[in-house]
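Quick note: the coordinates plus some simple rules give every number you see, no bench work behind them. Only a predicted model underlies this, so the values are computations on that prediction, with no experimental measurement involved. Cβ atoms are built from the backbone, for glycine too; each structure is taken alone.
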Structure I
Amino acid sequence: MSTAFKPKGIIPAMITPLTPEGKFNEKATRKLVNYLIAGGVHGLFIVGTTGEFYGMTPEEKKEVFQVVMDENKGRVAIYAGTNGITTRESVELTQLAEECKVDAVSVLTPMFITPNQDQLIKHYTTIANNTSLPVVLYNNPPKTGVNLTAATVAKLAQVPNIVSIKDSSGDLTLTADYIRLTKDMDNFDVMVGRDTLIYGALCYGAVGSIASCANVAPRLCVDIYEKFMAGDLKGSLEAQFTLAPLRGAFNLGTFPAVIKESLIMLGIEAGPCMDPCGPMTAEENAKLRQVLIGMGLLQ
């Protein structure tokens, strides 16, 4: 088992750039990989919630895995989303990601169905037992309606290749409980998935963040982490506060439209979101532009 893997730092939850026709845009994806790595990020998380995993076939996911791996050339760790509603689907996608030689997989709780905690333990243990890759649990109850309790995560942390959790609950008490119950385990670390709580989670002992805002402001997100690690708590908190309005603007459009529209405003090809997450209105875009100007990302 590859338990030497240590997640850390700022890992953008990368969008999947699309052509105007809604097909995977390989050229734009390669450019985005380089833009993010140039921004100092510590890894890339592909085909997750921000990457519109729910709208892609296994073949399309495989293509994204392969293109990103090829463009990355081993520079940063690549985490692949292998989210399925059933255990069987997640196992198959995880094995597909392993064939593509990614560094780790991130697996969201099932959605639409509501398994209990014992069923979730079985689900994740089965996935972990069917891959040699490090597995990152992914908790996002606002999107799935399913919550991984702290006790469940503490149990799953004992599985050798379950190495981390991305917590997007937005509940810092829960994130802190994950950390408290696993802090004595050498091979398990907690990452936060709510971009407004990176600083707060680091204070509790999180090792980093898988952040969708890092698509747009990679350097700013990296500043929160690197200043914190260097002991510049004031600078870290300032960077966090500068980032907050972007996360606050997510409700201007249907997610992940705000991320894609922001990138387009910055001159980075992102393309549309998959229907029915249609384009933002002119009024919404004008508000978003003001947010980006306020953050110093646009003139």
Structure II
Amino acid sequence: MNEKMLEIMKNGKGFIAALDQSGGSSSKTLAAYGINQTEYSTEEEMFNLIHEMRKRVFTSKSFTKEHILGAILFEKTMLSKIGDEYTANYLWNEKGIVSFLKVDKGLQEEQNGVKLMKDIPNLEEELQEANDSNVFGTKMRSVIYEPNREGIKAIVKQQFEVAKIICEHDLVPIIEPEVDINAPEKELCEEILKEQIINQLNNWDNNLKIMFKFTIPSKENLYLDLYNYDCVVRIVALSGGYDIDTACEKLAKNDRMIASFSRALLQDLNVNQSQDEFDKILNDVIVKIYNASI
């Protein structure tokens, strides 16, 4: 494991930019960015356009290590280049920003009030690619809709099982059991989730470093004491569909929880903006998220 990257992720001031939209969400991301579906006809063309969008964000003078600690990448982004360098190498060598790879392949059908991750058939291969590509860690998402103890227990168990494999490949997994922000009993879901996570952490090898990505909790600082476990590098928050102002306002009330926003980060960017306009809008949103994170 790269010790310099670990130090940044553990103690750095800033947040993680989530730019890992995959097949399911790419068309929505492009539409929000001002590129509608009539402008591409194949999946490859769609991914090329989204890589251009990400490249514009990564190469912007506003996207710097002053505010940003890391970026979450989709596999195709990791295997694509910015100039002469693969994305993670560019981010580390040129910007001093740490990369994570999204490894999950989407969600199963809802069962017991949750959606587990689908199987990840080529996980070993992807982890090897990540190691070869100067990537520090991974990210994988599942979703909770109801306070169903059996469902939540299954989600946490699955997340930790996959996390162990990732740790054994010398990468740091971000465990992301998202609680849907519209869940009618969101706070109860979060209480059960935390209880199940503590059960896993009590039997976890502290040498295996992990991170968590949570929905901003209804009860402020709910997850703060997870830092008592030596294995926990950082706790980050997803925006979960909240607009940027609401997400930042809620995040700022949680100590030592930093942002890992996707939609909220990109929501005001547009393909038709001039470079100066794009950089300024990106800078404003980055500073806003940074301030909420620290």
Structure III
Amino acid sequence: MKSKNKQDKADWSKGRRRRAIVEQRKYLWYPEAIEKYASWLGLKPGMTAIDVGCGLGYLGYTYWPYFGKGGHYIGVDKSEKLLKDAEKGAKVWARGGKAEFKMGDAYKLPFEGGFGDWVMCQTLLMHLEKPKEALKEMIRVLKPGGLFMCKEPDNLSAGLSRQFFSAYEFSHDDFILQAKINLTLHEGRKKLGRGDQSIGNKIPHMLSELGMRGIDIRMNERVHFLEPPYESEEQKQLLKILIKQHTNEKDKKYWIEQGREEFKAGGGNLADYDRWIEIMDKFLAAARKQYKDGTFACCTGSYFYIIKARKPR
């Protein structure tokens, strides 16, 4: 089944999308949490794992220490460029087992039914027009009793939360407008077939409807915070990402134009959207000054879920 969703066809092998799948994953989950998740998931050496929408193989090298000895990792993606780069990277981390990469579509995986011990994905379902169809396909290629795992966010809730930034104090009216903007953008994305960025907390119910058992869910413990003098490597990496995001005028123009399209599709009044851009311009100007002075601070939570389930025997 081929989706008409433009997001399904987006090229993640270059530009701003490539940077996102490299930079944002470096400190995405606490290392000690990964160890706990591996135990919670019941990972063991020798498993055959299928990673759908694998990108550069992030899930493969993250969990390889827990299943890779004698194991078989297969990364599936639609991008030939990403697959080639992932294959090169796997020569470093995939030792003691086998890692390979295949071109494939999340709606039609290149495996026979009951092939894998473990099927997984991360930040894939949020971009799909028909995530439940992709889930069905992932379940199809699982062995009876096999493990399903996904990591997906609820970015809408994150956008509706009260966050701290030293550069700008958002008023109550600003906060209400922000909520209105985020809710409208969310609806617009869905109407344009660009996925559901709050899908994370809906997946357990989808899995239940698809007949999966042993469903359980955890939330990422990661807190994104910056406090001068930025002592940890995690803080230095986050600061680097924020400076790049907030000073790249080309990217800013792209996101404003895309947001305008989505806001309009969601039924919003463009005067509200333009007002929000004015507020964000004030925030960005203040943030850039604090970046330069080395005084920028922030603290924001994470609405990012890890979900597991088992295919009935």
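From I, II, III, which structure was distance in nm of label points 7 Å out along Cα→Cβ at positions 32 and 248 = 3.3 calculated on?
Only structure III yields this read-out.
Quick check: 5.3 is what I get for distance in nm of label points 7 Å out along Cα→Cβ at positions 88 and 232, calculated from one of I, II, III. Which structure matches?
I
Kindly point out which one of I, II, III the value 49, 31, 30 was derived from, the read-out being Cα extents along the principal axes in Å, for residues 48-223 alone.
II
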